[in-house]
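**Q** Below are structures written as structure tokens.
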Structure I
Amino acid sequence: MARISHKALIGVGSNIGNRVATCCSAIEKLKVSPENTVLKISPFYETLPVGVTDQAPFINLVIEMQTTLSPLDLLRYLKMVEKELGRIRRYHWGPREIDLDILLYEEAIVATEHLVIPHPEMHKRAFVLIPACDIAGDWRHPVIKQPLRTLLNTLSHSGVSRYEGVVPCA
């Protein structure tokens with residue numbers, strides 16, 4: 001019996017070590033999973049940190065993927081990839097080797113102890129919405145009921161710039 005596949009947007013970020021290489025490694029791990037198909041990869045952006053600002057800038061991007069995993073199983077898979085890539089949880093909004101977040105899972109609204117979809121802060125963050133709009137600007141936020149492109153138009157783009165370095169996986 002064929003498993004039903006769903007589309008999801010995944011936020012990817014890193015600000016420790018070789019940020020671009022780590023993000024590329026995460027993409028490669030998502031590509032080799034039989035449950036997931038990477039459909040689109042946004043450009044990479046260099047962004048100033050939010051929350052705790054006394055840390056290195058981040059590399060951020062968004063991936064559109066197709067998955068046969070449920071939202072909770074996808075979260076478990078992403079956390080496993082983070083662990084494999086050396087993620088150490090230091091403190092809230094702190095530096096990270098890699099961060100993989102489910103931003104949207106089609107039109108799903110999920111609220112559990114371990115997972116909230118849509119990502120609760122995505123509509124407030126240009127560093128998420130800019131790369132998301134590069135590949136999925138017409139996707140609608142299922143709670144706010146607006147296209148991502150419309151949400152982006154309400155935000156300042158300061159602190160977010162297109163990464164101009166070499167991206168070996170794009």
Structure II
Amino acid sequence: MIGIIMGSDSDLSVMSQAAEILKELDIPYEMTIVSAHRTPHRLYEYANNAHLRGIHVIIAGAGGAAHLPGMVASLSPLPVIGVPIKSSNSVDGWDSILSILQMPAGVPVATVALNGAKNAGILAAQIIGTQDHTVQKRIIAYKEHLEKIVMEKVIKMENKYDNL
């Protein structure tokens with residue numbers, strides 16, 4: 001199971017993209033709000049106990065100072081994927097990106113692009129897929145589908161412009 005957490009419900013429009021791809025890949029997940037600054041006791045409980053509840057990877061999205069992914073990574077033995085979010089109080093998202101990206105040695109957080117929750121979901125699935133071959137097969141099929149979509153566009157474009 002994948003844990004998807006965010007600092008505020010204002011992050012839901014971005015973080016729901018992780019949930020959608022996990023649904024598509026038929027991977028169970030839970031999603032909730034855990035604010036690093038406003039609910040520090042909840043953060044501590046979530047990060048310390050997620051692995052005991054069957055969570056295998058945590059996707060943590062946050063905007064602004066974006067302490068959530070790093071704090072979770074400091075407390076949990078699980079891999080954490082950080083999603084920097086461009087929020088209303090953000091400095092074009094750079095504050096979130098750098099807060100999540102620049103973790104100290106010993107507290108890694110895998111970081112995806114600004115508002116890149118879909119890629120966080122795919123990365124979490126790939127991590128699960130290293131041990132679960134059924135999930136790995138779904139990832140392979142998903143990537144083959146992506147290739148098919150692009151190749152259809154290639155053929156369409158080449159057919160349209162070959163006669164010039």
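**Q** If we compute FRET efficiency 1/(1 + (r/R0)^6) of positions 18 and 122 (r between Cβ atoms, R0 = 30 Å, to 0.05) for structures I, II, which one ends up with the highest value? Let's see the in-between values first.
**A** On the way: I: 0.70; II: 1.00.
Result for FRET efficiency 1/(1 + (r/R0)^6) of positions 18 and 122 (r between Cβ atoms, R0 = 30 Å, to 0.05) over I, II: largest is II.
**Q** Next up: Taking 0.93 as the value of Rg/Rh (Cα atoms, Kirkwood Rh) derived from one of the structures shown (I, II), identify that structure.
**A** Values: I: 0.93; II: 1.07.
The value was obtained from structure I.
**Q** Taking mean count of other Cβ atoms within 10 Å over residues 98-105 as the quantity of interest, name the structure among I, II where it is greatest.
**A** On the way: I: 22.5; II: 14.9.
Comparing I, II, the top value of mean count of other Cβ atoms within 10 Å over residues 98-105 belongs to I.
**Q** I have 3.2 for mean projected area of the Cα convex hull in nm², for residues 66-105 alone, calculated from one of the structures I, II. Which structure is it? Before the final figure, lay out each step's value.
**A** Working: I: 3.2; II: 2.7.
Answer by label: I.
**Q** If relative contact order in percent (Cα under 8 Å, 6 or more apart) comes out at 29 when worked out from the coordinates, which of I, II was used?
**A** Working through the options, I get structure I.
**Q** Separate question: Which structure, out of I, II, was helix-only ellipticity at 222 nm (-39500 (n - 2.57) for each DSSP H run of 4 or more, over all residues; to 500) derived from, given a value of -8000?
**A** On the way: I: -8000; II: -16000.
For helix-only ellipticity at 222 nm (-39500 (n - 2.57) for each DSSP H run of 4 or more, over all residues; to 500), the value -8000 is produced by structure I.
No value in this document is a laboratory result; all are computed from the given coordinates. Every value quoted in this text rests on a predicted model; they were computed, and no experiment measured them. Cβ atoms are built from the backbone, for glycine too; each structure is taken alone.
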